[in-house]
Structure 1
Amino acid sequence: MSGKWLIIDACVGSASSDKESVQSKHCIKFLLWVYKKEYHAVMSEELCSEWKRHDSEYSIKWRKSMREKRRLHKINCPKNEELRDKISASEYVKKDANVLRIVLKDIHLIELAYRTDKTVISLDEHVRVHFKNISTTCEEIRVIVWVNPTNLKEQPIEWLRNGALPDDYRKLGFMPPKKTLYRNGHKLRKIAEV
């Protein structure tokens, strides 16, 4: 099967409900570009249930269109107990018991991404920060690309137009240099500052 496989969190579909809000407009535009550029959306049983619980009129139409084009896939994705154990054992998680609860709520996104093209689309910046911090000791999380369709600094539409490449600065494990905006003589993209 050709085309990039994306894991799109239910919050993106849910946010496309109010056509008047700025957030909704960005999510609708992003989902439309996923459809136009022939990307594939991948869901597990758990993610599919989340989408159904938080459906909007637009997200129902979008999923139907993606299904008709055979670009919405439901795959079996068992829990990755080894990954979950690594997360539980990380020093970052041990500092605050609430962090484990927060990341385990969305770990299925990481598990799905790791089995496909390692790309998550989500609005949840809170859990993203936790995954970034955990990634310092967890290689499986470090390689996951995370894009927020409402964060214009990330240029999400341009990213889709250009093939949704796994740019290093989009990966959860990316650490920008602390002292300079230059590395090996090349200026880092401003997005790295996000």
Structure 2
Amino acid sequence: MTNKPNKLILNAYHGTDAESAKNILSERKFQFQSRDNHWLGDGVYFFIDDKDEAEWWSIMAVRHKNRHGSSVSQGAVLFVPIICEKSCILDLDTYSDGKIFEDFIESIIDKYPNLSFTLSDGQVKQFAETNDEHILMSQWLKLFLAYKKDSWKAVMKSFPICSSKEKRNSNPFQMRAKQLNIIDQKIINFDKIIKIV
């Protein structure tokens, strides 16, 4: 990741299956399914500076498709540099952006303590009574981005990851993966996407 005064250049890796990668390259568009528990909201997910995590995700994508009736045999990783203004990415690893998001949540809770949301299966849940961290993050981000729809084109956050080796060695430094969820695909330069795996 390279920083210039008001620009970000992010090395973004997208893990998928080979068929989907071919479609992305030919259609110049990412397709995604809306889910209640996309932790950074709905959009196109990338790993930043981490080709290995994208390769792992490509294996998961192949397994998922094969469990649901497809016969996909190969994963793929796409690389693209994402170049944009810092202000177009809500970076939840930074204090300033994290505080904006936190203040939004607190102001909503203060005004609407019984605020609820509807899941894709029709269930209505209250924010205050939901324990699933991924669903909560997803629903708060959906609400936040709908309210601030012209402000951010993507959301970025680091998440802990764990390897079996890390567990065995009791590594005091927890491994993390930085993910970028692109909501507005206009910030993707499709001329620069290359398939690297």
**Prompt:** Which of 1, 2 yields 17.0 for mean count of other Cβ atoms within 10 Å over residues 43-50, as computed?
**Reply:** 1
**Asked** Taking relative contact order in percent (Cα under 8 Å, 6 or more apart) from the coordinates of each of 1, 2, which one would give 32?
**Response** 2
**Asked** From which structure (1, 2) was helix-only ellipticity at 222 nm (-39500 (n - 2.57) for each DSSP H run of 4 or more, over all residues; to 500) calculated, if the value obtained is -14000?
**Response** 1
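The numbers here are math on the coordinates, done by the rules we state, and not lab data. Quantities reported herein were computed from a predicted structural model and do not represent experimental measurements. Cβ atoms are built from the backbone, for glycine too; each structure is taken alone.
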